[in-house]
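Right after this note come the structures.
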Structure 1
Amino acid sequence: MMGKAAIVGVAQTKYERRKKDQIFADLVFDVTREALADAGMTIDDIESVVTVSNDFFDGRTISGMAVGDACGGQDKNISTVSGDGTFGAFYGLMRVLSGFRTTLVVAHYKGSEGSVPVTTNGMFDPLFHRLLGMDAV
C-alpha cells in the first residue's frame with residue numbers, strides 16, 4: 001500500500017517583466033522563507049531538498065546547484081534536477097513516499113534575462129534544424 005503525502009506550504013515570486021535587482025539565489029531564498037512560513041515550518045523541519053531548473057534557460061550546466069545554499073540545502077539530502085516545477089513536485093512526492101518525512105521543492109527560472117526563442121532554438125541540431133529558426137513553441 002502506498003503512503004500518503006501532502007503539499008503543506010507554497011510560495012512563488014511575483015511575476016514581473018524584469019527582476020534585475022535580484023539574482024536566482026535571492027529569489028530562491030525569499031520564496032523558500034515564504035513557503036516555510038506558509039507551512040508553519042522552519043528549515044530545521046526539512047529532511048530533503050529538491051532544486052529544479054532548466055540548464056538552457058539558466059545558461060549553465062547543473063543549474064539547480066546554484067541555489068542549494070539559498071534554499072537551505074546545507075546538511076540536507078539534496079537533489080538537483082533539470083526539468084520544470086511539475087517534475088520537481090513529482091520528484092519531491094517520490095522522496096516522501098520513499099521515506100523522507102519532509103521535502104522542500106524549489107523550482108527556479110528567470111527567462112526574462114534572455115530571449116526564449118533564441119534559447120529554445122539552441123536546443124535543436126546545430127547543423128540543420130537550428131538554421132531554420134525554429135523554437136520550442
Structure 2
Amino acid sequence: MPTRARFGLKAKDRDSYLELVLAFPLASIKSEEHLEEAQKVMDRLLATSGHDDGEELYLDALSDLVAAYEDEHHAIAPASDADMLRHLLDAKGVTQAQLSRETAIPKSTISEVLAGKKRFSRQMIRKLASYFKVDVSVLAANI
C-alpha cells in the first residue's frame with residue numbers, strides 16, 4: 001500500500017515528472033552505458049528552458065544519481081599545489097616576482113612550489129588565501 005507523503009506536486013507538474021520517470025526511470029546508475037544514457041537525458045532537459053517544478057525535481061534527482069556514480073567511479077584528485085598556484089597566478093595576471101613582493105613569500109619558495117619540489121605550508125596558505133581572496137580550504141586540499 002503506497003504511503004502519502006507531505007510533499008507533492010500540482011497536477012501539471014506531477015504529470016511532467018511522471019512522464020520523465022516513465023521515459024527514463026530514476027534508479028542508481030550501475031554502468032557506463034547507464035551513465036551515458038542518463039547524461040543524454042540531462043543534456044536534452046538542460047537544452048530547454050522554462051522547466052516546471054516536476055521537470056526541475058526530476059533533473060535534480062537524476063543529476064544526484066549521476067554525481068553519485070561519478071564520485072565513486074570517476075573521482076578527480078585534488079589539484080597539486082603547483083597547479084593551484086599556477087592557476088591563481090594566471091587568473092589574477094600576476095608574476096612570481098609580484099606575488100613575492102606583495103606577500104613577502106620568498107621568490108625561491110614560490111619557484112619551488114611551482115616546480116613541484118615544495119608544498120604549501122600553513123603560513124603560506126594563509127598568505128595566499130588572503131592575497132588571492134579565496135577560502136583557505138581551496139589551498140589546503142592536499143594537507
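Work out the source of 0.96 here, i.e. which of 1, 2 gives that when Rg/Rh (Cα atoms, Kirkwood Rh), for residues 39-110 alone is computed. It was calculated from structure 1. Computed over structures 1, 2, mean count of other Cβ atoms within 10 Å over residues 63-70 reaches its largest value in 1.
Given a value of -19500 for helix-only ellipticity at 222 nm (-39500 (n - 2.57) for each DSSP H run of 4 or more, over all residues; to 500), calculated from one of 1, 2, which structure does it belong to? Matching structure: 2.
Identify the structure, out of 1, 2, from whose coordinates volume of the Cα convex hull per residue in Å³ was calculated to give 193. Derived from 2, not from the others.
Set 1, 2, criterion relative contact order in percent (Cα under 8 Å, 6 or more apart): the highest-scoring structure is 1. When distance in nm of label points 7 Å out along Cα→Cβ at positions 31 and 55 is computed across structures 1, 2, the figure 3.0 traces back to 2.
Every number in this text was worked out from the coordinates using simple rules, so none of it is lab data. Here the structure is a predicted model, which is why all the values come from computation and not from measurement. Cβ atoms are built from the backbone, for glycine too; each structure is taken alone.
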